[in-house]
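Values in this text are rule-based calculations from the coordinates and carry no lab data. Predicted, not measured: the structure shown is a model, and the values here were computed from it. Cβ atoms are built from the backbone, for glycine too; each structure is taken alone.
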Structure P
Amino acid sequence: MDIILTENVKGLGAIGEVVKVKAGYGRNYLVPQGVAVEASARNLNELEHHKRQLTRKAEKLSQEAADVKARIEAIECSFVHKSSEDGKLFGSVTSMEIAEGMAAKGVEIDRRKILLEQPIKTLGKHEVEIKLNAGVNATIKVTVLSTESTEKKAAEIKAEPQIAAEETVAEEK
């Protein structure tokens, strides 16, 4: 007897497979349990139609995942945290913080899809994997800066216009 499995059956097959079993096993156990249906012409046509639909859906999901991957890999998230002199953070950058940083840049990702084994606890540039639909993974660049270094840069930026203004005053004299 040929049957179409509607669920995975250990030792027999996976969903959608057409398998040959003894008539008693199929009629008395598999079909009443809802694990399989008889492999009639109607059921086989329905199975083929269902497979075509799943194929189209998988193609659509993979195309959407590729689009999201391109958007993710185009952005870079920067975070500013307090750190010690040797570059270790007081605290850490977590997947939740990365998800919020990405949302601020216009890409919404569930924090559970960010594959961060350990929170980031050091300064510098890091690459973090993000698991998307259809088996597609994207990589985002995460930069962690120290508050001291950003304060120095801000002070340098503020000092530059003053120097330029002092030079123009000196030139006028």
Structure Q
Amino acid sequence: MKKSVLLSASEEDSAGISVMPPSIFTTCLVAGGLFELLFPWSFLFSYSVAMLAAGVVIVLAGVGFMMWGHGRFQVLEVNVPTNMPASRLVTEGAHGYSRNPMYVGFVAILVGFGVALNSVWMGLSFLPMLLYLSFYVIPREEAYLTRAFGEEYALYQKTVRRWL
């Protein structure tokens, strides 16, 4: 499989995402925090240092995986925002494990905060993010990438999972 393909100027369009995923991530994070402040709701088991440590590990893993994918885009000079054209198909690095490492990172960070803070609200804040990505963003991106990269993207879809 080739590692990347350059697009011609005539193929430059985008997935057409109007509300960027980082905005939804921030909204979910703030909403989870507000709900926790207004209506505290802890997990059924008692809080422990191990729970804090597990949450921190999940957050750090999410940030690391996200930045690995993001960094690869930057090195290859590929646009990160989903409302801009992709100049190449990135299939190596984090993208060799997940077609959406930045989105995996967003979800992991939200879950990790829930675990670290012993907050059901924070833990549940990943659901709107996951639904937004799964039913709005990713289908649009996949349709765009199919138009832009054709058979190479189809092969990538068959060999690398959408999430993990």
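Overview of results
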{"item": "Of the structures P, Q, the one that -14000 was derived from, the read-out being helix-only ellipticity at 222 nm (-39500 (n - 2.57) for each DSSP H run of 4 or more, over all residues; to 500)", "result": "P"}
{"item": "Among P, Q, structure where relative contact order in percent (Cα under 8 Å, 6 or more apart) as derived comes to 18", "result": "P"}
{"item": "Structure (P, Q) behind the derived value 1.3 of distance in nm of label points 7 Å out along Cα→Cβ at positions 15 and 79", "result": "Q"}
{"item": "Origin of the value 0.05, where FRET efficiency 1/(1 + (r/R0)^6) of positions 39 and 111 (r between Cβ atoms, R0 = 25 Å, to 0.05) was derived from one of P, Q", "result": "P"}
